[in-house]
Structure I
Amino acid sequence: MISLQNVSKRYGKDVAALTNVSFDIRQGEFLFLTGKSGSGKSTLFKMLYKDELPSEGNIDIFDKSLRKIKTKNLRRKMGVVFQDYKLLNNKTVYENVSYPLSCLGVNPFIVKEETLKVLKMMGIEHLYRKKPEELSGGEQQRVAIARAIINKPIILLCDEPTGNLDSENTWIIMKHLQELNDSGTTIVMTTHSEEIVQTMKKRVIVLDKGVLISDIQPEELEDEEVDMHALSEAERNKLEILKGIGWKKEEKKYVERRK
């Protein structure tokens, strides 16, 4: 679905943001892009939705070179969730979420039907009249995700979607992303959170100074035993959320040691 072949990105003569990065993303995959600040993951993320182009190498999406795909056509098949939400502050939740369909000239009755459906899916239908400034960070992020998926994208790109959230809202967002992935959406997510990576057990691409240093498969991530009595309330909520989306015991061991 997405193929990067010897992708490099340079700014001027001296700054190499990416150097000879190659890997493929399969349809239906859930993949994390990780790395320290300055690792190149933000540059790579921007390339995937054609906000940047490689200096060298090539990116193929849907079996076509990214350079040859019109941006508007790419965005119709791809949703993007930004770290700072990028919501329209003068618009209601309903107007923010319905905006992509309205811009495409979709029949107003279909716009209303699809918008209400996705608001309900994200658990924010009761907020439809509110403005972004009236929402919590977790609620704003759910609005941003709802807007990104209103077009039923094949690929969903998420840039640090939990970076500004507390633990409870982090795992609510991860629950929604897992459900979208279960329905067939390919998800690429940047994150600094080792906890998310270790808990979710998805494929992980690790960048360092613009170089791909690790491509970790889910089966390579170690299971860990969990002492339920030692967990905080937020951590217990996290495990309950994960159990609620159908994680099997062999994927993650939950061990309760009784006192």
Structure II
Amino acid sequence: MARIAATSDLHFDTQGYLTAPSKVRSLVEAMIASRPDAIVVAGDIGHPLRNYSQCLDLFAGCGVPVGVVAGNHDVWRDESYDSRSLMEEVLPAVSRQRGCRWLERDSIVVNGTAIVGSMAWYDYSAAEPSLGLDAGYFEDAKPRISNDALWVDWPWSDPEVADILRSNLCATLEGLEVDPAIRRVVVTTHVPVFEQQMLRNPNNHAWSVANAYFGNLRTGRMIARFPKVRAVVSGHLHTSLQAVVDRPGMPSLQTVVIGSDYGSPTWIILDV
């Protein structure tokens, strides 16, 4: 059994417009006091980079492994770095410099449980199915709906980024599935990846379109193929959700969306 303390969407902001440092500090202290075997932070840690860095500084010396994945806000370009550099080089380096595990590449293993992660960028697969709209529609509509269209400047489309991240996560899970030392796997994502993690309102057209940027169901289908995966912890929605995904012939899979919001960070305990 592994006890994991998990949080997400801290939006650490030294100016206090989003989440004040004092609130994040109190949250970290509470997480440490719960005596977990590991801590995970499921993205949207802080922007620009100085906020990201200072947020992770609060986890220093907590005595257990701390794993992080990036969120969409973390890869927004800033005065020094473009989005691609942040995702591929800067955020991994800054995280490791502060003693954290970059879960896209660096797994945590405690008591036979491996903790891995992915930003799991949205790919429009979570849009309301009844809309019947193609990827081109959601690409064109994005500037009206998501600030990512203004602040993310990498050269790929959303589905292309999602494919890259999904392929990397799949390779990690394949390795863990054949590792006899690993009995269970917990996957940490920023973007939710299962239908059970989505909030649906099919009578609301704007809501239904916006869901295209709040999930990645293709990645969920990939994750569900691996019997050792027992839990998926996500963020991004700023709403708390818990559900079980049934898998015929395999153990069921626990899913959680952590409900932190701007100025109101929260955390959970997951016993796996």
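Coordinate-derived values only; no laboratory data. This is a predicted model, so every value here is computed, not measured. Cβ atoms are built from the backbone, for glycine too; each structure is taken alone.
Of structures I, II, which gives 1.06 when Cα Rg over 2.2 N^0.38 Å, for residues 46-189 alone is computed from the coordinates? Of the structures listed, the value fits I.
One of I, II was used to calculate helix-only ellipticity at 222 nm (-39500 (n - 2.57) for each DSSP H run of 4 or more, over all residues; to 500), giving -8000; which?
Working: I: -10500; II: -8000.
Going label by label, the one that fits is II.
Among candidates I, II, the computation of distance in nm of label points 7 Å out along Cα→Cβ at positions 150 and 182 that gave 2.6 used structure I.
To which of I, II does the computed value 61, 48, 29 (Cα extents along the principal axes in Å) belong?
On the way: I: 61, 48, 29; II: 51, 48, 31.
Value 61, 48, 29 for Cα extents along the principal axes in Å corresponds to I out of I, II.
As an exercise: distance in nm of label points 7 Å out along Cα→Cβ at positions 118 and 166, calculated from one structure in I, II, equals 2.8. Which structure is it? Answer for the origin of the read-out: I. A value of 1.9 for distance in nm of label points 7 Å out along Cα→Cβ at positions 62 and 102, calculated from one of I, II, originates in structure II. A value of 4, 15, 27, 26, 18, 8, 1 for P(r) over Cα pairs in 5 Å bins from 0, in percent, for residues 30-85 alone, calculated from one of I, II, originates in structure I. Suppose you compute mean count of other Cβ atoms within 10 Å over residues 6-13 for every structure in I, II: which one lands on 14.1? That value comes from structure I. 1.4 is what came out when distance in nm of label points 7 Å out along Cα→Cβ at positions 14 and 38 was calculated for one structure; which of I, II is it? Comparing all candidates, it corresponds to I.
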